[in-house]
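Structures are listed in the sections that come next.
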Structure P
Amino acid sequence: MHNKFREISIKPQQGYIPFVILGIIIIASIVRIRLYGDPNLSIAGNDTYSYVESSQTPIFSGEIMTGRRLLTTNIIYKIFEPKEGYRIIANGSIGTTRRVFQPGFNNIVILQLIMSIVGWGFLAFIVSEYIKNPFMKILSAVTIVVFAYTPQIADWDSILMSESFTFSLFALQLAILIKLAFLIYKDPNSKMSTYITVWAIIYFLWTFLRDTNLFASLVAIGMIVLLLFSIRYRKNKHLFSILAFITVISILGLSTSSNSARSLVQIANIYNNDLLPSPSRVIILKELGMPAPDSADYQAWFQENSAKTLIKFMLIHPGYPVTKIVSDFPEAFTEIKQTYFKTPERAQTRESLTVLGDALHPENTTPFLLDLFLLFGIILLAVKNINETSRPWAWLGIWLFMIAGITLIPTILGDAWALNRHALFSTMIYRLFMWVFSIIFMDLAIEQSVQKTNPSLQL
């Protein structure tokens, strides 16, 4: 049976609205730069030294993928390393201090700032492009740039770790993915090779920033496979190209991650903080082949068998991962503000920005619960095909919600400390989803109302 789908009909943005939105983004970017002080100033964390050390690996060696840090930060730190080498002058992890000028590192934080402005600005523009109501277009752009330029996100541009690039590259590849989703929905055979190529490069760099980013590929594979069940998309060469690319990324990532030094650090944290302190769990682990933790054989066993034994333990005793996820899930949303530096000379401005950020970045699980309602609502609209844009938005909404969840689960299970910071990417998506899809939902409602009032009106 051949199913016919209504094709999306979105006219190119006309008139002054795109220029207003572009103006908002440019003005917000200028304000963002001016309010946060000298962009050359940076602050290190306890992890910064490991980024520097890992970047010393030869670029064409296998260790560049399996070292303490991942490929993308290794390349960035290698490119910007000064002739005399990096020297960490200010570390904000021990005691909160001020940012300072650190040669070599200044170029990294400037790049982080540029990518943040480009990534979030482009996302704001693209989201507004596929919203129909003029007021909602402007509201979406304002919401996204304010969301990104308040301290909860913007402060990380000055911190020498992976958070800033994780946020900005994700925003950039999400913007291009939105473009691709609407292009494919409108015409599965439309030309989009350039968009796909740029998206693939950005997605690759984003994936190899943090190990948990790799799990997003599993979601993408599943979402694309679902599309291929439809006759409309089954012969789409672009989808097969994207699917093949993501599959290769997944295989490469899983292979390098499982053989990396960083995975052993996470597993050691789980054993030392969650499993070994419990006598009952130690007994079970010994039954699975683990030698006594204080024996001479333990370290050799740990290097070879700790990961496999941990997986077996979780499968045999699923109560452990379930209990840990449920108990730590609310904690992942709390205390998300950075504690690495202060700027007392900008105290009044910072206070206003932080208050605004607190409104957009609530430190509780409300965004998750609201997202569930919004996602359920937009899926219903998509099933009924109420509006011409509901289906691509629903697909993107499912993709976003699942990525947040699938990256948060291993973060909780593999993190015995600093859960709040390590979960920032996942909880950021939940907060972003709450605001963006509320606006999208309102736009769909307005559009439906217009169509009912004026059935013959073609937008």
Structure Q
Amino acid sequence: MKSLILSVLVTATAMAADFRRDEVQRLDWGPYKTVWLEDDRYPVATVSIYFADGALRDGAREAGQAQTAFDLLMSGTPKYKQADLSSFFDFYGVDFGHSVTHEYGVLTFSALVKDLPAVVERFCHVVREANYPRKELVTHKQRVISRFRNLPSNHAALAERAFRAVMMKGSSYEYPVEGSIASIELMQPAQLQQRWARLRDEAVKRFYIKGPREALFIKDKFLQECGWKTASSASYKLRNPLSGMGHKIFFVPVPGANQAQVRMGRYLAGTEARDPDERMSLAADYLGGGFTSQLVQKVRVQRGLTYSVGAYASLQAEYGRAGINTFTKNETVAELLALIREILKTNSSAAGIKVEDLTHMKSYVVGNYPFTFEGSDKFLAQLMQLDHLGEPMEKLYLFPQRINALTGKELAEAIGRMFTWEEQVIVVVGDPSIRSQLEKFRQVEVVRPETLL
């Protein structure tokens, strides 16, 4: 068994040692840092535009503007209606995608290389002329607001929204990227045009291209016809969350809920969110990153208190979150919380870390690591994230050996730092009848579902 584990570690490390290193090139596209990942397997090109501007710039009152500006970018221009744009891009088989975080936004499109001249021309027209027709915005607002109002019936989604609102209270990250009913109702076409103009003309941008060399001929058309500009780098005075949130349990009562959704974790500020992130990754996986992790084995397998439990360390440039997600029956919520508390305290001490468990988890983490960026799309996303964090590409290749070098003491210290029970912000969504169980652990503060929408 030991030889098998060693073989997995060596093989995975070797796979990651120089994966795609020679296929990545940094291109000179004027003021825009551009990365090209050569991929000749298919005559398809993918272009991703990174904007160093996300929901942070919206502010609470305008929350959701960045997300909606991306959502409705293809909703129309003075020359083309949404139906015209959809018909055109569908004809060429163009695949669009976008994502928005508090810190940045990404817009992506893929097309056959032979179709790029026509596709880029129409895409750049939209970039310059998007006007967010009122009719399309009204339909979108109705759909989003309806989804928000239905959140109380989706207990897992409600728990996630409550967890951010409580954990991030008072911080720059308190409001959700997608906004709220109040902010969506206020949204107007002119505001979205202005928001998109700031993204297009002011945000620092980087371009990421995947495909054969022939795809690079779009450079002049893409830069000139889209009219990209960069005025300045966004600067924020970031606020940390309110202190003392770990002294209570925040309870969201939903009458008739047949399960208790549990979220717990804590905010990681500034450099704490990234120093060193290999330890944090291993700590999260050791607790709840796979079937053999501590939480899964003890909470699910041995006690049968839940079907799913996991831990994570989510890191960005300026902040991060460490957390645990799970659920249980109403009548076992107190037993669940007591067991998680015991697991966290045990594994916050080096004496509680078993050598065989640590060795096994290292093999799991390192063995799975190459698969997190085996596809060229995933690899390009990894490069984008490293650039966002200001980290060199070499970090990708050092991860396995850094994981293998970690000791039980370092793991316990990381768990103790991120998952100290006394500092865990706890949110529970469930039937009002479970409140008495929660009060055995901490003072309970009720959060009404309607205040989260």
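Where a number appears in this text, it was derived from the coordinates with a stated rule and is not lab data. All values derive from a computational prediction rather than experimental measurement. Cβ atoms are built from the backbone, for glycine too; each structure is taken alone.
Annotations
- At a computed -21500 (helix-only ellipticity at 222 nm (-39500 (n - 2.57) for each DSSP H run of 4 or more, over all residues; to 500)), which of P, Q: P
- At a computed 28, 21, 10 (semi-axes √(5λ) of the Cα gyration tensor in Å, for residues 31-86 alone), which of P, Q: Q
- For 63, 54, 38 (Cα extents along the principal axes in Å, calculated) the corresponding structure among P, Q: Q
- Computing distance in nm of label points 7 Å out along Cα→Cβ at positions 47 and 383 across structures P, Q gives 4.0 for structure P.
- For FRET efficiency 1/(1 + (r/R0)^6) of positions 55 and 223 (r between Cβ atoms, R0 = 30 Å, to 0.05) computed as 0.65, the structure of P, Q it came from: Q
- Source structure (of P, Q) for FRET efficiency 1/(1 + (r/R0)^6) of positions 71 and 231 (r between Cβ atoms, R0 = 35 Å, to 0.05), computed value 0.35: P
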